[in-house]
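Next come the structures, one after another.
Coordinate-derived values only; no laboratory data. What you see is a predicted model; the values in this text were computed from it and never measured.
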Structure P
């Protein structure tokens with residue numbers, strides 16, 4: 001079945017050298033798969049990456065040849081970009097390990113941690129060929145030196161339990177057609193009756209998945225039954241001596257943006273941030289030439305600084321989900337400043353910040369544009385038809401639901417403020 005995957009992968013060109021690994025994990029009920037990496041009679045690399053690999057055993061010599069790039073290619077074919085996994089380099093020449101790690105770094109496939117295990121050190125006489133009992137004991141001991149990892153695996157397990165709870169309640173006592181009808185009810189309930197006339201199946205899927213996500217999130221902590229270990233109670237969770245955290249731009253971005261690797265240009269989704277293309281919309285609604293904005297960012301001048309014009313899709317999530325936003329989408333004008341000038345780690349603007357300006361600082365856009373500041377001005381909002389938005393703007397990021405909600409509240413508060421009559 002295409003939805004069933006292993007948790008342990010082995011890449012090696014000699015089955016006899018990994019048979020004990022394969023048998024061990026299968027005997028304790030853990031899904032394990034071996035890929036024969038031989039240049040002569042091996043199998044092809046998988047066409048699609050796996051979604052939930054915890055351990056990857058990687059030999060470095062295939063058909064007696066070493067090629068660091070080929071080793072990295074095997075990992076790249078199995079592990080998605082920037083994914084969690086633990087790498088076990090199971091090889092006869094451990095001196096080559098650093099070359100492979102360097103290649104993995106180039107491809108954004110660095111493991112959470114890696115262990116180098118030389119086959120020659122575990123060699124024994126007999127059918128087994130290697131002392132796998134000792135190998136697994138040492139691997140477990142080394143992983144146990146990372147106790148904080150326990151908490152992450154407990155969280156991950158709670159997500160899986162909650163997913164099964166949601167699906168179990170949906171499918172309980174249901175025939176296939178009844179199950180389909182339940183899913184249809186969810187789509188219509190969360191998308192509104194207008195969704196019935198939609199022809200875009202991807203939008204309907206988005207409505208369904210958003211609804212299921214909300215149920216999942218509200219139930220994950222109910223499935224945490226594991227006790228916190230003493231070492232984590234006195235270590236990870238003892239914050240009394242922990243210094244003030246350093247600013248981590250990439251980590252901050254996890255809490256600002258959806259972790260989308262590639263955003264479709266046809267996507268219409270609440271919180272999308274898009275760049276103007278060279279068109280009249282940019283001429284009319286860019287805030288870069290506004291007097292107040294220009295005065296505030298006048299200190300942001302330098303050869304290394306880049307300023308881009310952007311918009312934020314501000315229409316309400318429920319309106320977009322239910323196709324109730326009318327003919328036009330509501331956009332808020334803004335700027336991205338790449339490599340901004342800072343003073344004491346804060347964005348450097350002239351004098352005080354105007355009330356209409358909203359700033360999101362210390363963010364990470366991508367591996368090239370690592371230091372950015374987002375600036376929006378509540379005075380500049382406009383509407384465009386959906387088709388115009390899809391053709392005249394380029395999607396680059398998506399604010400998460402919480403941050404979009406914050407922005408909408410602040411925009412609403414600014415827009416509804418009463419003016420002050422000046423005393424003459």
Structure Q
């Protein structure tokens with residue numbers, strides 16, 4: 001049932017997974033999402049549906065998004081129209097702004113970026129927030145006190161309800177496997193296997209057999225049949241960590257598996273159907289790897305349907321002390337606690353090794369301390385002797401950190417343009433995605 005106060009949004013995309021993602025991101029008490037797989041079909045239904053907004057892909061079979069926009073503008077001069085484009089189509093999208101599109105978003109779509117663009121176009125109160133109730137059992141072992149992590153988890157929970165391929169990026173130690181497991185456990189596949197493989201840990205000459213399996217006698221030492229991880233993850237989820245280290249010669253097979261759901265074991269000329277959801281992760285820059293020729297561009301776009309960049313620990317400071325206590329409890333030191341001075345050192349340290357470094361530091365401190373209170377001298381020297389955050393003097397009486405100055409600049413820009421994020425980006429000279437990230441981080 002559609003509430004009378006709901007805004008109706010038409011979504012047009014020829015790929016069903018993308019339509020599911022848009023619906024998952026926007027389906028809310030304020031929005032009613034109606035999807036179409038072609039612009040031709042949508043054009044015949046516009047008058048009947050009378051939407052409040054249209055979101056359309058640019059490149060589609062038959063009528064493309066630009067032509068669709070031109071047709072819409074003949075009758076609907078003011079209807080908000082948002083274009084979604086791949087990187088190579090940005091010039092078309094920019095030209096479409098001259099035809100009356102309110103904005104364009106670049107794939108892969110960031111959920112918060114999409115919602116903000118829709119809210120801006122429909123003049124929804126900028127203080128209204130989406131909220132998703134995540135079952136508490138899914139959050140076991142996950143620390144998300146910071147706004148940026150709460151937002152990412154909420155979006156991941158929505159993505160988990162779809163079958164979309166997910167790419168996780170971020171520095172080493174930011175918890176990508178934990179995050180992948182969260183998506184699996186929140187999905188329809190939760191009762192089946194979650195299979196994980198670190199691509200960088202397996203020698204290239206046996207990686208194909210590890211993934212696709214092999215027939216008996218396929219190569220020297222193949223004394224028996226092997227299923228392989230794709231088949232082990234049938235009806236479940238396959239998590240490929242460090243996908244950037246996947247050998248170039250194996251990448252076509254990975255691409256075919258994700259596109260067709262079919263694999264060929266080593267030594268076999270027959271294909272086997274397998275039903276899996278793929279989550280990939282990397283701490284490398286895959287765009288640069290594509291430019292260098294070490295990673296296939298078609299595989300990159302196949303993996304990058306929806307992506308999450310997990311922030312480093314230094315950008316989610318609210319999580320550091322809760323995580324430290326979590327690691328204490330996990331190691332059996334439930335009676336120990338950190339002194340105030342130790343907490344300040346932990347909170348202000350930059351954590352280049354992220355959660356792994358924090359876990360090691362907590363374990364060391366808990367072993368060295370001979371009391372229930374962990375003091376600064378019990379922490380690793382690199383932390384105990386670390387310098388406080390750099391500050392800048394803005395007046396004779398006030399000292400402000402870079403974070404405070406950045407937060408003020410963003411707040412002032414948003415206030416100046418009445419919360420319009422597109423205009424704020426232009427004032428600040430940053431991308432929309434960077435702005436959304438900082439809005440979440442600073443709780444603006």
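When Rg and Dmax of the Cα atoms in Å is computed across structures P, Q, the figure 26.7, 101 traces back to P. A value of -12500 for helix-only ellipticity at 222 nm (-39500 (n - 2.57) for each DSSP H run of 4 or more, over all residues; to 500), calculated from one of P, Q, originates in structure Q.
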